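Read-outs: derived from the displayed coordinates by stated rules, not from any lab. No experiment lies behind these values; they were computed from the predicted model shown. Cβ atoms are built from the backbone, for glycine too; each structure is taken alone.
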Structure P
Amino acid sequence: MNRIREAQEEDIPSIIELSAGLGYDDTPPDIAYKRILKILTSETDQLWVFEENHQLKGWIHLFTAKRVASPPFAEIGGLVVSSTSRREGIGKQLVSHANQWAQKHDLKLRVRVNEKRISACEFYRSIGFSDLKSQVVFEIGS
């Protein structure tokens with residue numbers, strides 16, 4: 001049985017494992033666990049998983065962004081599908097679920113992708129996203 005559902009605390013180890021499969025493994029598991037737990041208890045974040053036969057095959061994180069000079073929007077904070085389940089439509093279903101949630105809340109859906117991740121850019125364009133702008137990300141501090 002396939003289904004998209006809200007993530008639960010007991011899903012965190014599987015979410016961490018799926019994330020490592022996409023190269024997001026530089027965060028120690030205990031810190032990743034705490035980050036995900038904060039997302040699960042946040043009022044501005046959503047985290048859904050795609051489950052098939054009691055096994056997690058992917059997840060999507062969505063958050064509401066508020067700005068002073070522009071309307072609020074929903075943004076995909078992360079999307080991961082198991083390497084063994086890619087090209088099965090799971091990512092597309094997760095994004096569709098997130099978009100339905102955004103529409104229900106009168107929000108446009110956005111995603112930011114590093115332009116070096118060509119396959120991710122192609123994926124989002126293939127499911128209807130269009131380029132909005134290019135930008136440079138700056139950071140300060142440790």
Structure Q
Amino acid sequence: MSTTLSRLDPRKLPRSFEALNRLRPLYVIHDEADYENAKVVADALVILDHPTEGQERYLETLLALMEAYEREHHAIDTSSVKPLDVLKSLMQEHGMNGSDLGRLLGTRQVGGAILRGERELSKEHIRILARHFNVSPALFLEV
């Protein structure tokens with residue numbers, strides 16, 4: 001078992017895919033230490049305001065590896081839970097309404113359209129929501 005990374009300063013993260021891969025090489029996650037290391041890096045990347053293309057590609061790949069590990073080792077039946085349900089629950093916990101969501105995501109109309117199911121969450125929306133609610137972006141991905 002490998003040692004677990006501590007918290008990473010997002011401002012000091014490498015900007016290229018290759019440099020990130022040297023920090024935490026992308027490979028199949030085999031144990032909890034691998035998973036926790038991946039989570040530390042993903043958490044640091046997801047809160048970046050203006051990620052580079054390399055950082056986005058790395059995060060996308062890392063999240064896929066994390067999801068595969070979670071499906072195998074942390075399986076929870078979430079077939080009835082939809083990302084929109086998660087969003088509504090988080091909003092309720094934080095006392096938010098559709099207008100609050102719209103302001104958070106950039107325009108008031110977007111919040112209402114997402115809550116009515118008329119519009120899907122974009123990658124940028126997911127990034128903003130994960131950072132705002134301090135949760136994994138995977139909660140907002142349709143499986």
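For which of the structures P, Q does the calculation of relative contact order in percent (Cα under 8 Å, 6 or more apart) return 19? This figure was derived from P. When distance in nm of label points 7 Å out along Cα→Cβ at positions 15 and 47 is calculated for each of P, Q, the greatest value falls to Q. Once volume of the Cα convex hull per residue in Å³ is computed for every structure in P, Q, the highest value turns out to be that of P. State the single structure among P, Q that was used to calculate helix-only ellipticity at 222 nm (-39500 (n - 2.57) for each DSSP H run of 4 or more, over all residues; to 500), giving -17500. Label of the originating structure: Q.
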